[in-house]
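Below: a set of structures, written as structure tokens.
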Structure P
Amino acid sequence: MQILEKDYQINSVRKAISAGKDCIIALPTGGGKSICILKLCQAMANKKVVVSLRNAALIPQLLHTLTVNGVSISVVKSGYKYIPGGDVTLIMEQSFIRRKNLKIACDVLLRDEYHVGCMGAVYKAMREELSPELVIGLTATPIDRLGVYIDKSMELIEETTTKLLIESGELAKPVYKVPKLAQEIDYSAVKLYRGDYSVSGLDLILLEHCSLVAQQTVDDALSKGRKVMLFANSINHVEALSDAFHLLGVAHERVHSKRSIEDNNESIRRYKSNEVKLIINMSMLTIGFDDPATDCVVLARPTKILRLYLQIIGRCLRAFEGKKDALILDLAQCISTHGFAEDYRDFTRKTAKSAAIMSERLSVTNIGQFLDGEFNFSETIERKVVKRKSTRVRKKPRRQLVVNADLAEKSANKRAESLIRLSPKMEKLVSTIELVNIVYDQQDEPHKMLEESNMVKIVALIGFAYSDGLVDSCTKLVEELHAENNSIRGLLPRVSNLITAIAKTDLMASL
């Protein structure tokens, strides 16, 4: 079988091999990771290559792609007989720990879906056991749950974007719909857990709206012949939605972890073979599920996790013969939180704060003007609202300030020096505060966290009275409070006191 590789795939493989260090290839969902893996294996035929996979469904898919292109394979997975000596070894990561006795040789480790569990004990143990000379990860979302680049020790290789693949026809063109009723639901009281909404907290709200979700899905997607994947919040939510669709007489399938593997596989088979046009799942089909005919995803649960959002909407973007476009039906305020598939995202962000700033710069500026109608990305650019400050006519002109030229030059030079020093010092302080906030959030101690508004005030305050000593003192103060498990909520007055103390010291020194 002849593989028609694309330029961005060839360039990704070439750069990964020539990088001379561990790296991550970032390819949008549908960008052809299997082809990149094939080309990497072929380019390093003189090396012992191991491909580590997290999703069992990818084993037969990748096995077929490699073998029909002349690559012999050894497979380490339950249900497969291990025959050593293949050009490439495919390993189901969860199966490896029980098969350490195989003593598999590994020069190069390729890891699919690198963002999943790359900091976990299972992967670390496998990597230590194999001791590869080179590690190459592949993923559509090289970021963690907070939107931060997943592994700073690895070089990022990004040769294309979702927008470029959509424009070239490699991916389906998304259309979006945001019903007004969905935007009016209030999630502000739901507690956060590990950076996302609490599952049980969301269920208290979402279980009340199942009939509305079912009717909206029928009206906007199923009645128009679309093939739909619906993403729910929990197993209870999946079952409640299933009941709602039953009441409407809609044939569908459901997938979740409390059903048997056989039942889930049969549901997936029926969906892929078009025996039903709707499948409801919680998270089992978020990664690695491949059905190009799917032309609609329904977001029935909100999420704070950008990575999860991108993986979900990617399920309907694969190109397919006769597929005109792909509908992203947002019933959970995800688009207004994370933006569009076409938005450019800088995956190299180093802190959660900078990742948040990244999301604020997306093209959604006023989702209200698009409610209840289908729209596309280009329309959001054309109709983007720019807010301008109203002009006011002053009754009395301001008095002109007269400034000594030497003093002005001295102030300008000092400010320039401060700005040069500001970024790395402030980056460390902000990162330290964010990490402490995350720890207290995970410990369910929100009363100890510094509020976002006070974070902004602290940054502004330090900016006016900047010195290396001040920022170092503030960072040390946060670390000391956290070491004693004390609250950082009252950090603003403490920083103000520090500034006053430093100012007094400087004043006394000048006398």
Structure Q
Amino acid sequence: MEKVNTMDEFNPLSLTRRHFLSGSALGLGAMGLSSLMDGSASASAAKDQRFGGLAGVPHYAPKAKRVIYLCQSGGPAHQDLYDYKPLLNEKHGEQLPEFVRGGQRLTGMSANQASLPLAGSAFKFAQHGKGGIWLSEVIPHIAKIADEMCVVKSLWTEAINHDPAITFIQTGSQIAGRPSMGSWASYGLGSMNENLPAFVVLVTAGQGDQPLYSRLWGSGFLDSRFQGVQFRAGKEPVLYLANPGGISAQSRRSLLNTLGALNKLQEDKELDPEIEARMAQYEMAYRMQTSVPEATDVSKEPEATFAMYGEDARKPGTFAANCLLARRLAERGVRFIQLYHQGWDHHGGLPGAMRYQARLTDQASAALVTDLKQRGMLDDTLVIWGGEFGRTSYSQGKLTRDDYGRDHHPRCFSMWMAGGGVKAGFSYGQTDAYGYNVADKDGNALNPSKDVFTPGVVHVHDLQATIMRLLGVDHLRLTYRTQGRDFRITDVHGHIVKDILA
């Protein structure tokens, strides 16, 4: 396996303060001055500049300069959104055939059910766009951007429960502690704006359901400066960023200069790279005191923008507000923007719960894609929408004509992407007639392997490898050595899904 972080290449863990200051055109004082400038001043330069990153990366000409990942935590039911299954509707109430299940494991929540009745979708489907993509009636706004979407219907994962599944799709491992995808992108590609983090996280406020942990956007064994920085709703988007009363910007600058000198002495003594990382974070926080308020201030957005995203975009912390903020951050050169929205874990009462979640997310998701396109940014911005796994085609709990629930299902699920080098108006892969297994072009159920790439089938590591390829990164070469071996986002698997590349 080829390593990236060799001695003759840039390694941020071996970068000392002396190297940083001697190799930079800006000293600490100049950086302090730049932080006092309007944050938008560096936004225009963000298109052509890079701060940090590894030598030789990107490995290829990137299709996407940035990613906006709309993570729908809980596992949206593909049968009710993107994967139209008329046979499932016809057989509503009948038992799941054994040949369809094929002995696959069930969760403890439905394994002891006396029966596994098939549940057809409560929603109507129609074809949209030039590609005739089938979409549910509950996402009418997303349907309007069908010609921009690349819907992948044949994803599969190995995890059957939420925590390992969302950890897997975010970090490439079911076991906590690995770097997140945004951290890998930040580590390899650096930032496009020195006054904002390369990796920003936004979480919809007030949503319950499955918990989210900061380790999902953590840097794992990478330098801590590559972790995601969470922006929160309200007057203080980043906690403890503002100076306390009586402390001026000049006082803060003087404090950091003195602290930097003390840390330099300590670093020379301890040779601990985390000291450098800590100081880099202090300097970033200082610059963010001006850049973050500017980036998060939507008061000057025109009324047409709020009409497009919906009235919720005026309410900080909503999914719509975060989608609008994601566009503003993308404009200002943030490399990887991760939105988390909970509420898709529909074990019961799915029809009503699905309509509610669609009301919260449908309009803003479509508006983000439309907004990026209007601004000429969609071509080099990859938008991703999806959860950590799918849902069962049988009902968990009591089934009626109008109500049902669906259990966790790892064997197939759907996601969509737009912009950033993926084919537009395109559907990739398929599932069997019951929506229970990934299938070949003739609809025959497959038993996929993560070790061997099967055309039309997308393992989580294949998805990650493809996202990295769109960013211009070879997932086999962006590695980091720790604990005696080289690690990467795709572990020892992953194949690029070339058929979805434009």
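Here, each number is a calculation from the coordinates, and none is a lab measurement. Small disclaimer: the values here were computed from a predicted structure and weren't measured. Cβ atoms are built from the backbone, for glycine too; each structure is taken alone.
Upon calculation of Kirkwood radius over Cα pairs in Å from the atomic coordinates, which of the structures P, Q produces 26.1?
For Kirkwood radius over Cα pairs in Å, the value 26.1 is produced by structure P.
Here Cα extents along the principal axes in Å, for residues 124-227 alone was calculated and came to 54, 40, 22; which of the structures P, Q was it taken from? Present the calculation step by step, with values, prior to reporting the outcome.
Numbers: P: 54, 40, 22; Q: 47, 36, 30.
The read-out comes from structure P.
Taking relative contact order in percent (Cα under 8 Å, 6 or more apart) as the quantity of interest, name the structure among P, Q where it is greatest. If you can, show how the numbers build up before the last one.
On the way: P: 14; Q: 29.
If we compare relative contact order in percent (Cα under 8 Å, 6 or more apart) over P, Q, the biggest value is for Q.
The value -13000 for helix-only ellipticity at 222 nm (-39500 (n - 2.57) for each DSSP H run of 4 or more, over all residues; to 500) was derived from one model only; which of P, Q is it?
Source structure for this number: P.
Match the computed value 15.6 of mean count of other Cβ atoms within 10 Å over residues 68-75 to one of the structures P, Q, and report its label. If you can, show how the numbers build up before the last one.
Details: P: 15.6; Q: 24.5.
Of the options listed, only P reproduces it.
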